[in-house]
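So, here's a batch of structures to check.
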Structure I
Amino acid sequence: MRQYHNLVKNILEDANYRENRTGVDTLSTFSQSYKIDLQDGFPLLTTKDLSGYRWRSLIHELLWYFSGEEHIKNLREHTKIWDAWADDEGLLPTAYGRFWRRYPIPEDEDLLQGEWWPTNQEEWMEKAENQYDLSEQEIKEGISRWINKEEDGRKTFDQIQYVIDTLNGKHPYRSENSRRLVISAWHPANASVSKLPPCHFTWVLNVQDGKLNTHLTQRSGDTALGIPFNIAAYALITKMIAKQTDLEPGKFSHTIVDSHIYCGKEERGKWYQENLEQLKQKMRDADSSEDYLDVKEWIEEEAPEQEEPYDHVPGLLEQISREPRKKPEMAVEDKKIDDMGYEDFELKNYNPHPGIKFSVAE
């Protein structure tokens with residue numbers, strides 16, 4: 001997929017050297033964006049192999065998001081990808097689906113004066129009745145599908161159901177062309193103390209010409225390991241929601257605020273700091289597969305050795321030297337999202353290049 005190759009090249013041409021919390025240094029840039037047409041096939045990268053355990057992990061993680069769970073007890077049966085950030089009981093300080101499906105609604109003394117929420121809707125409802133000529137019962141029925149009552153009596157909001165209902169014309173006074181179809185996993189107070197607040201923290205759905213488009217905003221992106229899965233996951237989310245709404249998948253666009261490539265620990269990382277300008281110039285001059293492999297060879301000959309492949313640069317240079325192959329197809333059963341299981345997803349005609357090993361910086 002050319003967009004991903006261009007992302008890698010853009011970062012290496014314009015990178016800043018940065019240390020970070022993981023102890024593995026990065027080459028980082030500010031604000032990278034691209035757009036992918038989902039009508040051209042499913043955007044699972046073909047220049048490295050993402051099948052097998054990796055693909056199974058992606059599907060199980062996505063189903064876990066849609067479950068709304070704040071723990072990984074069930075997810076652990078299929079993949080260990082969240083184990084490093086959970087406690088012994090499997091609870092997470094931040095869980096994407098927890099906010100997608102059960103975003104907290106303030107009530108009683110937590111309400112600020114003048115706020116409108118589904119739980120203190122009297123003034124808001126009166127205005128809605130007058131403006132849209134709806135009865136109180138019609139409005140209550142419209143919002144009741146989006147409210148969850150937790151075991152402790154608190155109320156939460158189901159952002160996914162809200163979006164699906166609105167796209168299906170079931171919002172009491174907003175159309176399927178609404179420009180307010182925003183889903184957020186970000187809670188500022190939680191993020192201020194969370195061990196790992198959401199990276200892909202908000203996405204917007206937008207209908208154009210009968211097609212469902214998704215824009216993802218990501219605060220931080222691990223280019224080698226994370227971004228390929230973010231692309232595939234949100235392309236699949238778009239397809240899943242399109243299935244619920246009789247729409248066709250349209251485009252996926254992606255903005256990454258801190259786009260980075262891990263470049264190694266200690267002496268290996270410091271080598272990049274000292275040789276960054278030379279690397280950037282070599283990347284600006286490169287325009288062929290052979291050129292990328294020459295840059296890779298230069299790094300491997302000159303940089304200090306390290307045991308684990310925490311330096312992702314050589315592997316990414318290998319990857320962008322490869323010619324992308326035809327995109328695979330993705331089949332999704334026509335079921336409600338809450339009824340879907342792993343067996344309802346089928347990846348077809350995936351023919352990738354061999355895998356490339358990258359170590360995770362935790």
Structure II
Amino acid sequence: MTSSLSPIPFNRPYYTGRELDYIRASMEDGHIAGDGPFTKKCHAFFEERFQVKKALLTTSCTDALEMSSLLCRIGPGDEVIAPSFTFVSSINAFMLHGARPVFADIREDTLNIDESQVEGLITEKTKAIVAVHYAGVGCEMDALMALSKRYDIPLIEDNAHALAGKYKGRYLGTFGATATQSFHETKNFTSGEGGALLINDESLMERAEIIREKGTDRSRFFRGQVDKYSWVDLGSSFLPSDMLAAFLYAQLESLDEIQERRRRIWEGYKSGLKGWAEASEVKLPQVPAHCEQTYHMFYMLMPSLDKRQEFIAYLKEKRILAVFHYLPLHLSTMGKALGGKEGDCPVTEEMSDRLVRLPFYTGLTEEDQHRVMEAVKEFS
């Protein structure tokens with residue numbers, strides 16, 4: 001009987017086994033506020049592993065995006081180009097400082113921002129372009145970087161899904177002036193809540209430290225570069241506790257192991273559902289040959305909205321939780337208030353209606369994945 005089966009959740013956080021040991025070590029060290037020993041270990045990990053000029057942990061990816069907005073000096077009347085198919089933080093961080101979003105449509109293959117549309121959206125008011133690497137697959141960075149350089153507009157990578165992913169052999173998060181990371185419990189590597197700002201433009205490094213420290217030059221004081229610190233710029237409190245950094249560091253130490261587990265799960269879905277998908281007019285994820293993905297999620301594009309909703313309800317009866325994803329921002333209550341209307345981003349509107357995400361998490365067992373796939377293949 002279906003009712004006797006244990007539920008399979010959409011997500012379940014994965015623990016390496018060292019998280020509590022490191023949190024205990026942080027407590028015993030006596031420095032549990034921001035920028036303690038484990039925070040520094042995380043910073044060093046990002047800078048060394050991913051060749052980032054500077055990394056700074058934040059309390060969330062949203063905060064890292066807001067820091068990017070401050071670093072780019074975005075204010076009232078400015079415009080920021082971003083895909084409509086993304087999480088609201090990708091644009092909220094800029095609107096909080098007075099900017100207006102200009103929504104771009106997405107590609108049908110990767111569901112990333114359609115780089116061919118971006119140039120036509122640039123005006124004299126454009127102050128940033130946001131590239132969201134959906135599902136851990138890189139945007140077309142050559143084209144976006146060329147536009148950034150030609151028009152002297154900062155490119156910001158929303159890299160929440162894509163830590164350790166690559167575009168043409170180069171790590172995502174190292175292209176834009178800044179990049180932002182998420183360590184929410186749904187991400188490959190987590191601290192429950194958390195984020196990071198990766199800085200590739202050296203001219204932004206010192207000011208980023210100031211913004212992150214409530215607008216003070218406190219970091220310079222601790223390095224002995226000034227004899228006292230004071231308020232020198234705008235800023236806020238973006239530092240996470242060192243106990244959260246301790247948790248995160250345990251995850252980062254197991255990065256390769258976690259990625260390998262997720263690769264096997266992703267490829268299991270792709271190979272196991274290929275025949276069913278072709279027979280059912282369902283599209284599976286596409287990853288261009290020049291991209292190395294992060295195995296962040298496994299989604300399918302159903303033939304229609306009705307079929308998607310029927311499919312989700314069917315799996316729910318089997319005690320399997322599948323979910324849809326982003327709703328088009330230009331058609332949200334806020335988006336419509338800003339002038340958004342149906343037809344503005346037709347690919348986004350279609351893909352949002354059709355997309356469904358299957359259970360996908362690092363600890364998903366072969367047995368549970370097999371049960372999911374068998375249920376999927378019984379749906380018609």
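Here Rg/Rh (Cα atoms, Kirkwood Rh) is compared for structures I, II. The highest value is that of I. Looking across I, II, the calculation of relative contact order in percent (Cα under 8 Å, 6 or more apart) that yields 26 traces back to I. Among the shown structures I, II, from which was the value 10.2 of mean projected area of the Cα convex hull in nm², for residues 16-159 alone calculated? Going through each structure in turn, the value belongs to II. Out of I, II, which one gives 1.24 for Rg/Rh (Cα atoms, Kirkwood Rh), for residues 264-343 alone as computed from the coordinates? Only structure I yields this read-out. When mean count of other Cβ atoms within 10 Å over residues 144-151 is calculated for each of I, II, the greatest value falls to II.
Hey, FRET efficiency 1/(1 + (r/R0)^6) of positions 168 and 304 (r between Cβ atoms, R0 = 41 Å, to 0.05) derived from one of I, II reads 0.10; which structure? Before the final figure, lay out each step's value.
Values: I: 0.10; II: 0.70.
Only one of I, II returns 0.10 for FRET efficiency 1/(1 + (r/R0)^6) of positions 168 and 304 (r between Cβ atoms, R0 = 41 Å, to 0.05), namely I.
One of I, II was used to calculate distance in nm of label points 7 Å out along Cα→Cβ at positions 56 and 336, giving 2.9; which? Of the options listed, only I reproduces it.
Computed from the coordinates by the stated procedures, all read-outs in this text should not be read as laboratory data. Keep in mind that what you see is a predicted model, and the values were worked out from it rather than measured. Cβ atoms are built from the backbone, for glycine too; each structure is taken alone.
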